[in-house]
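Bear in mind these aren't lab numbers, they're just calculated from the coordinates by the rules spelled out. Not measured: the values here are computed from a predicted model. Cβ atoms are built from the backbone, for glycine too; each structure is taken alone.
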Structure 1
Amino acid sequence: MSILEANLKKRLAKPLPGRNAQARMAPMPIDENRFNENPKNPARPGGVMILLYPKNGEIYLPLMKRPSYDGAHSGQVSFPGGKVELEDKDLIATALRETEEEIGVKQNEIAVLGQLSELFIIASNFKVFPSLGLMQFTPDFVPDPYEVESVLQVPLGQLWDKSRQGIQEMRFGQYTIHSPYFEIEGHKVWGATAMMLSELIAVFDEIGV
């Protein structure tokens, strides 16, 4: 993992794949509204954690299925994360705190390697800043039952499996979109989470892992 850590840190310090990589998994049709916030209603900043860890000789990452509730992200699969709180010194601190609160991984067990590109989420008017973290061992997840229905432990290699990717038609009122997705443990992972995963794939492709 030390070689991986060094390679990822080096790559994340350079200009990122960004929108070009995110757009590969963006709901269609794509227009500028998908990426740009409304200047009259500034987006709220939030931080999420993409956490890599070893398990069974492979690299894994956790996703979490949110419970059903009356909100924009009800029942969706996402990374641990949330809005900035007053106690957070920066967006990395937000991602670390939310990871501990939501899935029970202690902040001091995570080495933060850097950040991926920010992403505006239309449905909740959030601008999300993903941090990339690494652990040297398999964590014991302790999900918060109020915020997390289940934790999905995802082998990173599955993200390159084309048989686990598809496009679904979705209707929101009078609008119809076609959304690319990753099939993960019977769940369709789409939207912002899929777009962040797409940039992660691009980063790994560039470092040759």
Structure 2
Amino acid sequence: MNRSTTVLLKTAVWIACLVPVARLVWGAITNNLGPDPTATIAFSTGLATLRLLTITLAISPVRRLSARLVWLVKFRRLLGLFAFFYATLHMLTYVGLYAGFSLNAMFADVAKRRFITMGVSAYLLLLPLALTSTTWSIRKLGGKNWNRLHRLIYLAAICGVIHYWWQVKTGVLTPITITVIVGVLLLARPVLAFLQRRKSRAVVTA
């Protein structure tokens, strides 16, 4: 893929990823966030986080399907950082609009409300991944250690899905869809790794 095509696609990814927050900003400006604006913001940012996490997880198994898809890796970090961006907005919505920046209220919620416990856990798992997303971090940690650390994205995705399920009250189609996709992606990793090892052994013994 040439440089101009990469720039064009990255621009398209930026625009697509900014759509959810742009819609929220426009809704706030036009006073069109529904009867419960806080709930609308929380739902929209949470859903955007899960969708972007799912897409980020999909890149590795999809690009292994063909050498022609290796270019997808160029967008993984960008998508992952946007997932963290929306996770941060989601967290700030809870901390500021629900808990009123009260540590006592937050600790009480984490202790008593399991979906909040799971949501906070997902965010804390994503935090070190965002902080070590730079090329400098890869060099500092070493490739193997960096890869081990960034496998936390799978656990974060699981926590995020559980968080979603435990708070959803109506309309289960979306959480079902995301759960199935994340489940397939989690299973795809060991399956593809096994197939790759078997292929490598076949080449060596041929």
Structure 3
Amino acid sequence: MVKQDKRKQIMQAAEALCTSRRFHEITLDEVAHAARVGKGTIYRYFEDKDDLFFQVVTSGLDELCELLSQKVPGDAPFQNQLLSVCKQITDFFSSRRQLFRMMQAEDGRMPWFKGDVKKRWMERHEKLNAALGSIISIGVKEGEIRDDIPPDILAEFLRSMLRTRAHKLQDAPEELRRHEVLVDLFCNGAQVVKK
């Protein structure tokens, strides 16, 4: 088996194990068993369990950024582009719930990250914010989004809204989970439109 394939196989096994259990409950022995490799093989690709799970999450963020850069329809009106991006993100996380849970866990561990790990984590978040920020910048240029807040900050707000939608609203009525509701709330706020 090619090295990259084995590495990917280990990462997929780790992600799959997060379906029913949390990071701290999963052992490398279980990952090795699920990946059908020896435990020592894991150490050829990853320093330890923390490194394995971190790389699963950062790889997922890279996949999401790549997906966003390929599929955004550049000639559509701003709100349609934003709606498309929001749908891509929520579809990605709906199809990879384990990865979403792992990202939530890594976000929670962020204050304890040090050095290169923290730098790599921040680079991935900045990359995702840049992908979203490029769409938001279109809205700023078209006069649909306010220009007094930098697009990368607005992107962070939008990501937070998407995370909340995925995490807290999964059991909410369908009309509240629609992408259009989220985009409308992001673009127009919660203020009542006075007639």
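Laid out as a table, the results:
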read-out: Per mean count of other Cβ atoms within 10 Å over residues 50-57, the highest-valued of structures 1, 2, 3; value: 2
read-out: Identity of the structure behind 8, 35, 41, 15, 1, 0 (criterion: P(r) over Cα pairs in 10 Å bins from 0, in percent, calculated), options 1, 2, 3; value: 1
read-out: Structure responsible for -23500, with helix-only ellipticity at 222 nm (-39500 (n - 2.57) for each DSSP H run of 4 or more, over all residues; to 500) calculated and labels 1, 2, 3 on offer; value: 3
